[in-house]
1. Using the calculated result 163 for volume of the Cα convex hull per residue in Å³, pick out the matching structure from P, Q, R.
2. Given a value of 28, 19, 17 for Cα extents along the principal axes in Å, for residues 58-105 alone, point me to the structure among P, Q, R it was derived from.
3. Say we calculate relative contact order in percent (Cα under 8 Å, 6 or more apart) for every structure; which of P, Q, R gives the highest result?
Structure P
Amino acid sequence: MRNKKVLYTIIILLIIFIPLTILGFIFKDKAHTIEDNNANPKQYPYYNHYLWFYDNVKLISKYSCQNDRCTYLFPIINNKYVFILDGNIHLYDINNGKVYHTYTNVIDNLNNTYIVEDNNLKGIIKVNDDIEELIPINYSVMEKDNFNLNLYKVKDNNLWYIIDENNKVLSTKLEQEIVNFNEQYLILNEQIIDYQNNSYLDINKENVLVTKDIIGIIENNNLYIYKDLNSDYLKSYIVKGKMSLNQTDDLLRIYSDDELLDMLALS
């Protein structure tokens, strides 16, 4: 009989305390949300020395700024990651509320890819739902082409060469600096060569103009337009002031002191 009374007592206590415990967790979570909202009542992205990250009204995480002011470097990526400029540049995991990695420099490379610098070395990462290293952070120099070819001038172990977006080596490795380049040619300080290190012309880099498909050579007060250095030039112009080229698709614009001199169809 006594055992039954003890059992009944335990059951009654469980019936009372289990709901109270659940309610306690609910009110605790609600109180935490109210406290966070009171800390940043208008849900500003930056407030009281923090960056705040919300899912509607629910606070996901907040980042404590280490300097006088910190800010996003680029828009938030997939509601999950953000680059924060705070002295250095921190790749912050919003959902986990922690810094994934810290870089000294980050350049937006489009399509959620970024040229990053860490310990004076550069590479490329891709940030979506996960973080993927596309090109190892091994290069002392990494510069993208100016023509959206997805080619990169790099320097590694004092050698200069061209790679593609998959880290495939495309050109001869050179001790001389590659000053400029397009899909066919490499411009050195005093020479033009191709990717296989065949030499075409000894000329100072200051007298070479480059677009995606065109090499412009300034010589004897004339500008010569080449598409292929093994062939004759397409057209020549008397140099009048500072010459420059701009290519859009199959149309080349030639400028003199920023004034349009001519348009040349390349197709």
Structure Q
Amino acid sequence: MAPSPSQTVSKSLRAYRKFIEETTFHPQFLRCLFVNAYNYFLSGKILAEKGLITQSCNCLRMGLESEWLGLILMKDPGLGMEWAFGLGDEAVLKRLKELEKPYMIRKTLGDTSRITIKDRGEIYAALSDKSHTKLSSVARSFIPPNASPADEFIECIPMGGMRGKNNIPRILRGTATVLRFALAEIEDGLGQRLLEGEWTWKRADLVQITEAGYKSEGGVFEPHISSRGRPGADPMQAAALLSAIRHGKI
């Protein structure tokens, strides 16, 4: 039997914690970046279990950002020293200033055998889109008990988070997707072995985060990633309009 999303998330967090506890960091303060990432990922799990998907995605995004910076500095101990102790000439300080930009962190890591700069950009964009106040981040479709799909309506995510035996596992699938991606980054970047079995990044798995997708003209499934810079492209907006017309409630 395949593990549940909750089991996958817990196993991934244990692997992440084991990596931190068994790795020697130089300078030692680089450990703080990975502990910070772990704490963000743990927060993402806790929030997901409460049905607070928007807040969970924001934590997952920040966890990746902290880990990515940690990987860069682990592979460049000299730069890590400058980051930790504030030393260095103007050129070094300029590099560190560049690494304050999330897109530069993703770019500086470069491509690995399994993860590309584009992959990082897309998973970050998907999490960012879910973290911000788009309609799809703050509202959900609901079907009353014993009702037909035609009775579906769009409503705010409830105060205190979503509930239901199907909602929480669905949210945790996105959490699990991000955590396995994060572990694979460490494997590729530092030559560690953290994941059980083989892992490959499937772009279609972004739908576990965004919960939306479409078929291209060629019939290929494309996950929705972000509506940033494209007002009206939020998939929840069309559903909300149909709901308002169907129920006569604006």
Structure R
Amino acid sequence: MHHFGREQRRFRRITLAMATVVVLLGTPLLLAPGWRLAVGQGLQFVPGQEAERLFGPGEPVELVVLIEEVPVPGSLPSKRYTAAYIAERDPDGIRLHDLAADSVLRLPISDYDRIAAAADRSALLFVEGADTARQRRVLVTVASGEVRELSPDERELSIPGSWSADIPFGAIDCGGVSPRSTWVACVRTGTGFSPYLFGGWELQAHRYGDPDERVRLYRGRGTHPIVGWAGDESALYFQNEFGLWRASVPPPT
């Protein structure tokens, strides 16, 4: 009986020690979302290790996404999201990383307050300053990469477009159609009614018209990202307050 009591106490000590370890390790995981997500990605419980972070949190960059509405017979129009540029502010002004041409354009302005677009997305207008009389405006032709600062007298553009309105952000929910309508990008927040344990959202891509063919690309945290497709559909670019990433998308099967 005495032997049995000693074994019981030993078992209790081992159990308490194991519980203490679980609490010490588990509490930070529950309380620190970033650590919890890093552990999930490191153990490959969730996708994200292979995504390339191009810019970190706090870096002065903006993902510029062009959105095209495409009619769908018998349904609402779909929207194609194409990542055109990464606009980077530096001490010398604005560097425009052309994601299609893999080149960098220099804009002759120190900052911008608005980006407007041609109706056919063939050109973008970067506007510095809120005062119309003192604004500086730079027109960028997407196909050629031509950069031209407009003169103060050049108030009307010959290209049709919403030149007084800012372009919309690439917030996709689950409707981010790729440029050739091969894929649809989705930002999911859980399974059914259950939120994710590791991270707050997951970026996925599924075949257009076939949600069962799905690719899990990245599990993240924070606000839902701005998302845009590479022009050749080989990757998704996405950005929120924690950085800007590029995730490769495999060819469809």
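1. Q
2. Corresponding structure: P.
3. Numbers: P: 5; Q: 23; R: 19.
When relative contact order in percent (Cα under 8 Å, 6 or more apart) is calculated for P, Q, R, structure Q comes out on top.
Just so you know, all these numbers are worked out from the coordinates, no wet-lab data involved. Every value quoted in this text rests on a predicted model; they were computed, and no experiment measured them.
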